[in-house]
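Pasting the structures here.
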Structure I
Amino acid sequence: MSIGRLHHLIFDCPDPAAAARFWSAVLGRPITYDDGDFAVVSADPVTSGLAFQRAADHRAPTWPAPEVPQQAHHDVMVDDLDTASAAVLALGAVRLPGDHVFADPAGHPFCLIPRPHWAPPVG
């Protein structure tokens, strides 16, 4: 039984709406959510997709040079935040500052989020 299900892959950026417009055009998918600080491109309003969140001091990654690393994280939808938090910690995740924010064993950040009302149960 899984702990959660991928919700969005989220990218930091200075202008979420501009990033969403770009990727909407590239992927041929609509912008399904935009509150000014967070925007989503997905097939429809009840499908996971790419998301873009405002990062006020954003610096573009310098890939492949390591001076400024890539800036993205996963949102994982779960049925129960406390149960899922305990489960990912038992698997080797490390708690990071913020509500239900963790790093995987290699240090990549991810967030556990309550399952949206439109999504079927995870477990």
Structure II
Amino acid sequence: MNHEALTGELRELREQWAGVTDAAVAAADGLLIAADTDKAIEPEGVAALAAASLGLSQRLVSATSRGTLRRTVSYGSQGCAVVYAVGDQALMVVLGDEGLDLDGLHRESQPALKRIESILTDTDTDTDGA
């Protein structure tokens, strides 16, 4: 897995999309893989909480026969947290301020999610020549 490529995807999402303040990729169990966050954000804790949120939402969607979970959004008085499923084994969490256009983010993040999933599943970059 190419951590630099993942961090680059997160940085590009934050820099290119108004209102995105922080982003991270984590394994489905909450283990942080990559992050582009402000110093005030603890990415390991955010990753663990995002995984718990995604897991609960997946169970709710499954129990109510709503298909495959795409994302979950938590709204706060100063912004929101969006958790996207990245395949079956990972997630991307995006934190945004009050000005974040969520509908636009949902549309525009799809290519980034596909690239992130590709990076995560690319086994060619895991070899070290041994």
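Every number here is computed from the coordinates shown, using simple stated rules; none is lab data. The structure presented is a predicted model; accordingly, all values stated were derived computationally and were not measured. Cβ atoms are built from the backbone, for glycine too; each structure is taken alone.
A few comments on the model shown:
- With respect to mean count of other Cβ atoms within 10 Å over residues 11-18, the largest value across structures I, II is given by I.
- Once distance in nm of label points 7 Å out along Cα→Cβ at positions 27 and 51 is evaluated on every structure in I, II, the highest one turns out to be I.
- Between structures I, II, the greatest calculated value of Rg/Rh (Cα atoms, Kirkwood Rh), for residues 19-90 alone is seen in I.
- Label whose coordinates, when FRET efficiency 1/(1 + (r/R0)^6) of positions 59 and 83 (r between Cβ atoms, R0 = 41 Å, to 0.05) is calculated, return 0.65 (choices I, II): I
- Which of I, II yields -13500 [helix-only ellipticity at 222 nm (-39500 (n - 2.57) for each DSSP H run of 4 or more, over all residues; to 500), calculated]: II
- Origin of the derived value 1.8 (distance in nm of label points 7 Å out along Cα→Cβ at positions 43 and 75; candidates I, II): I
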